[in-house]
1. Where does the value 20.2 come from, among I, II, when mean count of other Cβ atoms within 10 Å over residues 123-130 is the thing being computed?
2. Can you tell which of I, II yields 0.90 when FRET efficiency 1/(1 + (r/R0)^6) of positions 91 and 299 (r between Cβ atoms, R0 = 30 Å, to 0.05) is derived from it?
3. For the read-out distance in nm of label points 7 Å out along Cα→Cβ at positions 179 and 219, a value of 0.7 was computed from one structure; give its label from I, II.
4. Where is distance in nm of label points 7 Å out along Cα→Cβ at positions 155 and 339 largest, in which of I, II?
5. For which of I, II does relative contact order in percent (Cα under 8 Å, 6 or more apart), calculated from the coordinates, equal 18?
6. Identify which of structures I, II gives the largest calculated value of distance in nm of label points 7 Å out along Cα→Cβ at positions 147 and 251.
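Only the coordinates and a few stated rules stand behind these numbers; no lab work does. Just so we're clear, the structure is a prediction, and the values are computed from it rather than from any experiment. Cβ atoms are built from the backbone, for glycine too; each structure is taken alone.
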Structure I
Amino acid sequence: MDGLQSGLRQEQFSTLIEGDYDYARPRRGQVRQAVVLSVSENEVIVDLGAKRDGFVPRRDLELLDDAYRASLQPGDRVPVSILDASGPRGEIVASLNQGLAQQDWLRAQEFLESGDVCQARVTEVNRGGVIVPFGRIRGFVPNSHLTSVPRGLRGDRLRRAKSDLVGQVLSLAVLEVDQRRRRLVLSEQVAGRRQRQQLLETLTEGEVRTGVVRNLVEFGAFVDLGGVDGLIHISELDWRHVEHPSEVLSVGDEVEVYVLSVDRERERIGLSRKRLLPDPWPLVAKRLHVGQQVEGTVTNVARFGVFVDVGDGVEGLVHVSEIPGGDASCAGLEPGSPVTVRVLKIDQWRQRIALSLRSVGQAGGSSSSEEESPRQWA
């Protein structure tokens, strides 16, 4: 009986001993979340959740940037990497610098798996691409994945273009994470494609966005909406007639735009600036009346007639049948020409004004032309 009781007591004692030490022992190379216990110039003491505290030596602290080191306070939770689980004096030596770097590798892996886009500032260039910091590790963007550098550049022109990127922040996607080889590869090209797709999926017709004018062409202005360009056609720039987009906008201008259309398959976005400006039509239509003679400016000459700005960008049409001789060139009409016209009809619903060059100068005059042909409204 005594032997049985002795055996039970020994088993209970062993259980207590094992339970007391039932924890994951620190291992060299392991990364642990620790709590800062004290901070001094020579070391940082941390609680590792082990039987002994760990310490971060001065040589490791000197690898940290000054701002981070100065910010360390007791109670902070920090990642540390175990350098030696049993130092010369039985202490646990840990590295805060390596722990933070490991955390950055894990974060890079998360970006790789999620496909999210990150931001990084270019710090240096080399023959193959540019270098960007990703936390405390270095990332590499190959030349072929840079969209901020024009394609086709070679030699000195390519080196200068890449050197101009130093200090600039790029939007990047993580392509490869290989911690063993200390290899982190990123792409500006893929990031741009993902941002475009994301923006196209969220854009809806009828909403208002803010963008930056990237390019002006004869037929309109291209506006960057944050990774994808939309086009403001020249007819949607302003209520008044615009000969060239440079009359209204400049490259680099920030502009509010109305989304007219979104073609996700062809990645085309139609925009309007005009729709967000006050519509002058109601005021002009209220000011005009049938039979009134007004001064205007020819804005366009077409085969079927002449368009005339009668004020505030509102245009009316002088049909060929209302041009003496039926020929605009014979009447000396060309874009920019001042002209006196008579109002034949105002269609407020369709926002159209029919004008005439006939019988101009006859006060309050009217003619059979007021019963106009449907051709003028075609």
Structure II
Amino acid sequence: MGEKITVSVIKADVGSVAGHTTVPDEIKAVAEKKLNEAKEKGIIIDFRVLNAGDDLELIMTHRKGVDSEEIHGLAWETFEECAKKAKELKLYAAGQDLLADAFSGNIRGLGPGVAEMEFTERQAEPIIVFMMDKTEPGAFNLPIFRMFADPFNTAGLVIDPSMHQGFRFEVWDIMEHKKVMLATPEEMYDLLALIGAKSRYVIKRVYPKEGSPLPTDEPVAVISTEKLYQIAHKYVGKDDPVAVVRAQSGLPAVGEVLEAFAFPHLVSGWMRGSHNGPIMPVPFRYSKCTRFDGPPRCIAAGFQLCNGKLIGPVDMFDDPAFEYTRMKAMEVCDYMRRHGPFEPHRLPLEEMEYTTLPKVLDKLKDRFEKVE
């Protein structure tokens, strides 16, 4: 086995054109230039710059491990340069996700979202990078569960001896800043009890179990868990999470990984981060969010790793097989939108606490009278 590879996906909303719609080419060009210079210096092995809606996505490979100050600093400097360009272009929400004035050694907690994993590259190493817009980290709970724990989604859990023992899930309580490790299938109900409350309990990583052909201490899936309102203590946009998932040879097949998105499940976010709506799997060209600033959507970039080099991407949702899912998502959109400002389209009050609604309610607080 060779030296371990690290895949780092770091994203931020640094500015968009026509409201919260999409990242213009001028901004992506700034990021491409910055990361190409880093590649030429040997800081990173390879990179791709993509966008999911109004979020700039940096996909980087290197050998410096997770939480590398050099890699996180590179991402921060890239976002700063992009934000500067965005301000020159008077783009919307320029620098929105850069919540600190200066980099302090680690980008976590400063606004951008981070999903990165270090692992031993296999003979054939397919990975899929999922990037969501207009939603929260818990939006990945259902599809990640389906990939690695639901035999109705992933046939390999039943018929592949190398997967039959199941997986371990690292779940974070993002309110209390605690984590717990749960194994499936034996603790499946405990896992579901937590991750069904997707605004609080979030799957962070998935690991193999004993009996797997893969090292049990190397993650096979990782999800960004940063929540912007917890960092800024006010609403500054949704968290727009990213995930990296490895596939095949003791793991779910690529088709099983993608099958988890065939159902457009409800997630929170959408307009003003204040509404429930379906997550729509879309090709890159449809990642711009327009209808009611949405609906929430996900793109998927497929790669093969070759000694850290990225072969790809393949636009995984650019397939007529997902047209039915997209049409079903639009049916759900119409149904939810007809609720207007009423729950369950609008989020419950405890989640609205970090939106702009409290400022509206504050005006009325002195007008409430006691009911006798």
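1. Details: I: 15.6; II: 20.2.
So the calculation was done on II.
2. Working: I: 0.00; II: 0.90.
Structure of origin is II.
3. Details: I: 5.3; II: 0.7.
Only one of I, II returns 0.7 for distance in nm of label points 7 Å out along Cα→Cβ at positions 179 and 219, namely II.
4. Values: I: 5.6; II: 3.6.
When distance in nm of label points 7 Å out along Cα→Cβ at positions 155 and 339 is computed for each of I, II, structure I gives the biggest number.
5. On the way: I: 8; II: 18.
That value comes from structure II.
6. Values: I: 1.8; II: 0.8.
Largest one: structure I.
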